[in-house]
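Student: The data blocks that follow each hold one structure.
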Structure P
Amino acid sequence: MATKTDKPLEGKVAVVTGSSSGIGKGIALRLAEAGASVVLAARREDRLEEVKQLIEKDNGQAIVVKTDVTVRQQVKDLITKAESTFGHVDIMVNNAGAFTYTLMKNVKEDEWERQIDVNCKGVCNGIGAVLPGMVARGKGHIVNMSSDNGRAPMAGGAIYTGTKHFVEGMSKCLRLELEGTEVRVTNIQPGYVDTDLFDKVVDQEAMDLFEKKYPNISDVKMLTPDDIGRAVLYAVTQPSYVAVQDIQVQPIGFYLQ
């Protein structure tokens, strides 16, 4: 028989954006394994269904809500669906993200805009959809996916780095505003995770620069999405008086300072 230790999130409701693959999928699986009812949100509904099946195969609970985080009303509808199905949202994981490695001088403006829309506006939409309810209840947990680029610059990652600095600064201010409540805000700062974000190359010059700067990168063992899932699980299972502000997770041998 499962114990409270086996299922520390039993009775909790978690929403994970960008959970159709990669880090979001890894987070969703870990939270479900810990007993949370998980609301899976992303644009690729077919991939979400696959994640849902994995959760249910392990006797977990999940629903799928097709969501574009850049559309504010869709995110509000996501939370409405979560609450009508499982109850109030205890954990909001703003994971959906966009990444393009490109030099600014090559002016890939569509890629700039996409990253800003998803990484900045998308996170704000997620926070806006759950924050009033959490404040009213006096408790809840918002987890924002930042990056080690939220702490350090990287040539070829100017826009992405800028969006993650936005997440960092905004989250710090939000924590100050939430003093006196048990609403917590955690930023997860992964570095070099094996996901499909690296599959799309729009600026070969930027990639060439990266490989020149880090010639031994092929020798580095990349992090897995499950590594990040375990970091999130650690943050959201701490006692209510414990605030885990930031968790930086990097592979051995590849550090951005």
Structure Q
Amino acid sequence: MRREDLGRMLRGWRRARDPRLIPAPVPSRGHRTYLTQLDMALLLGVSERWYRALEKGEDRRYGAEMIAGIVRILDLDARQAAVLFRGTGHRPPQHPQTAARPSPALLELMHQQRCVSYLADQAWDVVGANAIAARHCPWLVRPGANVMTWAFSPEARYQLRDWERSWAAPLLDRLRLAWQRWPDNDRLDEVVRAVRGAPGVRELWDTHAPARLSDDDLSDDAPRPVYFPLVAPDPIDVRVTALAPYDDRSLRWVMISAVDPGVTFP
């Protein structure tokens, strides 16, 4: 396919995308009913000129990560995604996953929260995050963000204080529980393998005695320390609240708020 035709198709998909359904906060969206090229560039973390070149059909080397981000932002179906990947010189993913689709009302509620607020699917792939989450946990709005794989990364072990006891152990409980409940979820299986392959995690997985959790035990009232440099110079205690909208376990709505009501997220 000629790049000009691909760019024309991409332009149509962008203009048809409702900004209310975008997984990440759209800068200055106002009352517009479409996404601009600048919106796309900011959401993808590239320059507006670089993104515009793709829609103009310029023959450049566009990274697979950028293309995956476009697929996610525009919620392209498997055929559209395959066209975009192939048209930019990439092989389409072998096992595309059907992303959970939050309702506009749920996304609006998520964006209204005055704390870190995000949505994740059964495999903990992030499908939505508010502006506060993007500011204090920028990894949440990166293409392909996954809560579990990030939580066991070196970056997370610095931000999530008392990491092994307060964070790693309870997260492994939930990951193990989900893995047993949804054995046919290939993406979840990939996440488990990635987490178990992280430094030091195999030992935790094999030796940690799981807590008594049920499928309804999504939230945890235990205070946990997190370092948010834009909030306070020292780690603060937070509370993690997780909800399953209308008992729909294909989505998790997670809110991370300060235990001290006097601490606010700018």
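Readers should treat all values here as calculations from the given coordinates under stated rules, not as data from a laboratory. Please read all numbers here as calculations on a predicted model, not as lab measurements. Cβ atoms are built from the backbone, for glycine too; each structure is taken alone.
Student: Between P, Q, which one scores greatest on distance in nm of label points 7 Å out along Cα→Cβ at positions 37 and 149? List each step's numbers first, then the result.
Tutor: Working: P: 3.7; Q: 3.1.
Answer by largest value of distance in nm of label points 7 Å out along Cα→Cβ at positions 37 and 149: P.
Student: Just checking, which of P, Q has the largest value of mean count of other Cβ atoms within 10 Å over residues 157-164?
Tutor: Values: P: 22.8; Q: 15.9.
Checked P, Q; max of mean count of other Cβ atoms within 10 Å over residues 157-164 sits with P.
Student: Moving on to the next point. Hey, relative contact order in percent (Cα under 8 Å, 6 or more apart) derived from one of P, Q reads 21; which structure? Write down the numbers at each step before the final one.
Tutor: Values: P: 21; Q: 17.
Answer for the origin of the read-out: P.
Student: OK, next. A value of 6, 22, 24, 23, 18, 6, 2 was derived for P(r) over Cα pairs in 5 Å bins from 0, in percent, for residues 53-92 alone; which structure in P, Q was it taken from? Intermediate values should be presented prior to the final figure.
Tutor: Working: P: 6, 22, 24, 23, 18, 6, 2; Q: 5, 26, 36, 26, 6.
Structure P accounts for this read-out.
Student: If semi-axes √(5λ) of the Cα gyration tensor in Å is calculated from each of P, Q, which structure is the one that comes out at 33, 22, 17?
Tutor: On the way: P: 30, 19, 18; Q: 33, 22, 17.
Among P, Q, the structure yielding 33, 22, 17 for semi-axes √(5λ) of the Cα gyration tensor in Å is Q.
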